[in-house]
Structure I
Amino acid sequence: MKKILLLSIYSFLTVATALAQNNTLSGSVKDAATGKPLAGVSVFLNATSKGTVTRADGHFVLPGIPAGRYEVIISAIGYQTVNVAISSHNLPPQLDVALRVKASELTAVVVEPYMKDGWKKYGKLFLDYFIGTTENANHTKLKNHEVLRFHYYLKSRLLNVTATDPLIIENKALGYNLEYRLESFEYDMSTQIISYSGYPLFKEMEADFASTRLDWEKHRRYAYLGSMMHFMRTLYKGQLYSEGFIVEHEVQIPNLEKQRVKAIYKQNITNTDSTMPMDTLHHYWAVLREPDFFTQKTRSTDDLLTLHSDQTRTLFFTGDCTIIYGNGHLGIAYQQSIINLMESVPIDIGENGAYYPPRILSKGNWSKTETIANLLPRDYEMYGPTPAGP
């Protein structure tokens with residue numbers, strides 16, 4: 001009996017190790033309070049087309065994890081969503097998760113009232129900023145807007161949108177159906193800054209005709225070329241210029257003349273000091289009023305990305321970073337985007353184009369194109385021949 005048990009344990013560990021080595025993630029999901037396994041729980045890699053559901057015994061197997069870092073999203077109706085950071089280079093042999101029931105399901109809490117006419121009043125604004133206004137947006141449809149809840153705060157002029165269930169989005173331009181678990185959507189009407197976050201899961205549409213599939217591939221490539229994901233991937237690989245990006249950002253240049261003056265000028269020297277000419281004193285006083293650093297724009301990208309000893313990469317800059325992309329051969333006009341770091345901390349860059357934390361403010365072209373209608377899964381790869389012009 002002991003030999004059989006040991007053999008079973010060994011077999012399980014062997015299988016688990018083999019799964020991890022084959023870029024397969026396996027695990028189980030249970031109820032945190034009862035310990036009972038949960039069936040039908042959605043388990044997927046955030047912003048990808050890789051997903052599955054748990055079996056009757058609560059177990060799941062998610063094969064084909066693409067290269068890069070991801071968030072594993074574990075989501076079920078009535079439970080708090082859990083996200084776990086993983087890397088394809090170091091997958092856990094087993095991912096066991098316990099879900100907790102949402103607080104509103106446990107106690108009779110007072111739920112903040114929402115606007116009954118919210119969709120009628122702010123629905124178009126939400127669609128314009130969330131789905132977008134690009135050509136692809138004309139072929140993208142939100143199919144269950146009734147799950148949205150609109151909250152407007154008059155004093156702060158802040159519009160907040162939540163959802164009771166995942167948003168079901170049909171994108172016929174790119175050939176994807178999306179389940180988007182909206183975490184937050186905020187529109188500050190004072191600053192006109194839009195921010196939203198959530199967990200999208202992509203599902204490939206089935207094409208009735210080969211020509212439809214070719215159209216999808218063409219539109220996906222155009223959505224990808226010049227996108228933030230394209231930029232981040234090429235930045236990670238150090239191929240910005242070869243991929244057609246022009247980058248200009250601000251750098252701080254030390255004020256060498258001020259450093260020189262501070263080294264030789266003593267504060268007790270006055271205009272009555274006969275040992276120093278008056279014009280020299282005036283020059284010193286003027287220089288000492290200058291900043292310690294000057295802001296200068298550069299097209300060098302050497303100091304944008306830092307490669308660490310563990311092979312991870314971080315992006316950091318100050319002020320504005322301008323990104324220009326275009327491709328005359330493909331009929332893609334040159335467009336300019338500007339990004340700012342919302343917090344003065346480095347951003348981790350992944351080989352799949354993901355970045356953490358997602359605290360980047362976009363202006364210019366990306367503020368219009370980085371929307372759901374143009375969104376591609378993180379596991380997208382631009383295979384096949386280059387698309388013909390529009």
Structure II
Amino acid sequence: MELFANTEVVIGQDELVEKVANGKKLRVKFGVDPTRPDLTFGHLVVFNKLKQFQDAGHEAILLIGDYTARIGDPSGRSELRPELTEEEVNQNAETYLDQAFRILDQAKTTVRRNSEWFSKMSFADSLNLTRKMTVARMLERDDFKNRFESNQPISMVEFMYPLIQGYDSVILESDVEIGGSDQLFNMLVGRTLQKDMEMAPQSVLTMPLLVGLDGNRKMSKSYDNYIAFNDTPKDIFGKIMSISDDAMSEFYRLLLNSSEADICEFKKLHPMETKKKLAFELTAKFYDLDTAQKELDEFSSVFSKGMIPEEMPSFSRKQLNLEKYSILNIMDSTGIFKSKGEIRRLIIQGGVKLNGERLEDPEYLVPKKAGMNDQIIKAGKKIFIKITE
């Protein structure tokens with residue numbers, strides 16, 4: 001079944017196939033916690049699946065976890081998340097909807113917030129909900145188990161999170177819940193609670209976790225290794241061009257729903273051309289073809305032909321306010337680089353040019369030039385900095 005494409009784990013597959021065969025219009029739930037203003041391409045993997053169900057005629061339910069966001073999802077965490085205010089959560093929730101409807105059909109999407117029911121629950125209701133799960137079962141979760149064994153604190157409110165997410169499924173009477181593979185435990189709690197309340201249990205579909213820009217951990221706002229729905233076209237294109245060659249197939253498959261046959265064809269191209277095509281398609285997905293073409297042309301002229309981009313960070317000498325205007329100090333004071341050590345290595349290795357001339361001395365003093373106020377520093381292949389008087 002096409003609806004199972006790109007999934008990692010499917011629980012309740014036979015039940016789901018039977019419902020579809022009988023013509024049932026499924027209630028498909030995807031929950032997002034508005035912990036920060038941005039949705040990421042990690043979310044896009046699941047949004048694509050929700051859109052697939054939507055296009056097949058099923059009801060797409062986008063659950064805004066404005067209540068759960070104030071707890072913080074402990075999945076994959078080694079520490080308690082910081083608490084957000086109600087105002088912060090509400091502001092983030094509004095931006096989430098604007099971004100989500102760049103993928104989903106707004107007219108066919110049901111939007112719910114779990115504060116609708118949790119804000120009305122009494123303390124007694126909460127206590128009764130906790131009866132549905134044991135501490136031993138909670139400690140089956142890898143993140144809780146690891147923290148417990150390493151004597152790291154686990155708060156009681158974190159134990160509540162899977163129950164709260166699961167109870168959302170009870171209220172929404174969901175037939176299917178979709179999410180990242182790190183959400184499997186939470187989604188299975190929803191299935192358990194539905195069974196306990198003599199409801200038809202939801203099927204659970206997990207999607208693979210998209211690797212982040214660091215090429216190591218999952219793409220996440222918490223790790224600051226993400227591409228956001230709201231990134232500028234230049235940032236989307238540039239960030240895609242920065243991913244590893246090994247990650248390209250995964251990005252094609254999960255973000256563009258490319259078939260294995262198409263991916264095999266892409267692999268026949270030079271890796272740079274394959275990545276440009278990927279960056280073009282994803283930029284066009286969030287903007288338009290003309291904008292994507294502009295970014296492709298800009299990238300090709302700057303990075304393939306060594307030309308200087310039209311836009312770059314600009315700093316004046318007065319703004320930098322340095323005692324010694326060495327190339328090392330100037331680059332460090334821009335705040336673009338992680339450390340002076342990183343800059344020093346880059347210069348010594350020949351990776352820095354000033355006005356087209358390669359520098360090898362980190363202590364080189366950058367002079368003022370008569371009749372030429374703007375000086376261009378190029379660091380590596382992608383970073384350009386303008387220094388003005």
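The numbers here are math on the coordinates, done by the rules we state, and not lab data. All of these numbers come straight from a predicted model, not from anything done at the bench. Cβ atoms are built from the backbone, for glycine too; each structure is taken alone.
Supply the structure label, taken from I, II, corresponding to helix-only ellipticity at 222 nm (-39500 (n - 2.57) for each DSSP H run of 4 or more, over all residues; to 500) with the calculated value -12500. Walk me through the intermediate numbers first.
Details: I: -6500; II: -12500.
Computing helix-only ellipticity at 222 nm (-39500 (n - 2.57) for each DSSP H run of 4 or more, over all residues; to 500) on every structure in I, II gives -12500 only for II.
With Rg and Dmax of the Cα atoms in Å, for residues 61-188 alone coming out at 15.4, 49, pick the structure among I, II it was computed from. Intermediate results must be reported in sequence, preceding the final value.
On the way: I: 17.8, 50; II: 15.4, 49.
That value comes from structure II.
Here distance in nm of label points 7 Å out along Cα→Cβ at positions 141 and 277 has been calculated and equals 8.1, so which of I, II was it run on? Please list the in-between numbers first.
Numbers: I: 8.1; II: 4.1.
Checking each candidate, the match is I.
Quick check: 1.4 is what I get for distance in nm of label points 7 Å out along Cα→Cβ at positions 69 and 357, calculated from one of I, II. Which structure matches? Write down the numbers at each step before the final one.
Details: I: 1.4; II: 5.3.
Traced to structure I.
Using mean projected area of the Cα convex hull in nm², single out the structure from I, II with the greatest value.
Working: I: 30.8; II: 23.8.
Comparing I, II by mean projected area of the Cα convex hull in nm², the maximum is at I.
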